[in-house]
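Next up: the structures, one after another.
Throughout, read-outs are computed from the coordinates displayed, never taken from laboratory work. Everything numeric in this text was worked out from a predicted model, so none of it was measured. Cβ atoms are built from the backbone, for glycine too; each structure is taken alone.
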Structure P
Amino acid sequence: MTQRNISIFSDIKNFFFKKGHIKKIYNILDESCYRISDGYLSVAFLTKFEMIGLHKRFLGDDTLTDVITFDGDRAMDFAGEICVSPDYAYASCLEHNTTFHEELTLYLVHGYLHLFGLNDVSDSDILEMRQAEAYCMDLLKKMHAIPEFIYCT
């Protein structure tokens, strides 16, 4: 199977990662039972101010959030866009008793699962999302595919 075209964007100062490691995540997930539709995938690492702006503009909420996902368009060969907040992950990893690497990877997985069609609105949706997240995170850990993110505050 051919690998998906993935664009990765970040202009956050003091935040570093290897794009190949991010692409590896999605190449692994594309081989799982949660494969999203074909097409170009866009991933953006955004500052807390950019995430707040997107959250307010598209969801009417002016608070910081972890992930915002935009659905793709099959006719345009576009799978979708996943926007994540390293700031949110950095602040949340201690609260969730996880590493920064795992927390931010979870956000990348969460966005992918939204593109797959999972939601986290109702209690049953949330349960299904958490089970899918756990499956995907276990798969990535077994494949040694949790990226190393460097975030200097």
Structure Q
Amino acid sequence: MPLSLTAEAHACLARHHVMTLATQGGDGPWAAAVFYAVDGDDLIFVSSPTSRHCRHLAQDPRCAATIQPDADDWRRIQGLQLEGIVSELGGRERERAEQCYGQRFPIVRPGSAPEPIAQALARVHWYRLRIGRLYFIDNARGFGQRLQFDA
């Protein structure tokens, strides 16, 4: 089911490139910054399967994330808080993810990435974060103003 995001919330997703992904595992909570690409209402990212956050996700696919620019005034805080489920991608889903990610970050397009990046991409796995709930925060509308979207 689509999230039916407002144009502003969708623009916020499209405008930024990095999300802070929060996970929980047997060794406690963890947060990691990862680049993402938007695919419909989902977020695509790559990461090492041995990273702490991916080890956590292999145990429990639930996560939370935030996306926002720095702000030096609380009235300028605008961003996204979200929760969802992460799945590792393979086959045709991975190919679609690679194309989507390559459109967002042309330097990683299959067949055109510089050798060091191509070597790094050969070691990572591809993931989809399916958003279950998203909050769009916009303090320009007033302190603590947020809109909720559920899948």
Structure R
Amino acid sequence: MELLDRDFQRVLLQRLAERFPDEVHPLHELDGMDQRQLTYNLAYLREHGLVRVQWQNGSREAIPVRAAITAQGIDFITDDGGLSAILGVVTIRLHQDEVKELLIQKIKGTKAPEGVKASLVAQVKKLPAEMVKQATMEGLKAGLDSAPDLIQWLQTQLGL
């Protein structure tokens, strides 16, 4: 059994959200959940600020005594991002593999010689995360710079 399990985390967060703002005694009140997996995922979600957990003192093992979902946890599981999306900074997440794939598709679509394309594709696949981030920012800047009329384009995209 894989201990770090996104589906398990989603169910766990939803069950804690159903009891919000109350705390839950995880080992007693979250029926049907594997104790080891529960403990592991609660610790992981706590590290990300999605849950609060009180652990049993004096034990050699981490045993969750109480747990509750945080406001950040509720915002995380809501489809609209919750108040964090309204009040905070909007974060756009692009996985580096997605960016690399976009670059590779663009390379393959050019009229460059096949040898050049193959070499560039191999280099893109090896790019470290920081280089992918820089390439993404530069690509975004170049795209905005090459928009013929940014104001008109934005109005069209926003339906204004």
> Where does the value -18000 come from, among P, Q, R, when helix-only ellipticity at 222 nm (-39500 (n - 2.57) for each DSSP H run of 4 or more, over all residues; to 500) is the thing being computed?
Replying inline: R
>> Given a value of 0.7 for distance in nm of label points 7 Å out along Cα→Cβ at positions 8 and 136, calculated from one of P, Q, R, which structure does it belong to?
In response: Q
>> Of the structures labelled P, Q, R, one was used to calculate distance in nm of label points 7 Å out along Cα→Cβ at positions 72 and 128, giving 2.7. Name it.
In response: R
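Computing Rg and Dmax of the Cα atoms in Å, for residues 56-119 alone gives 22.8, 67 for which of P, Q, R?
R
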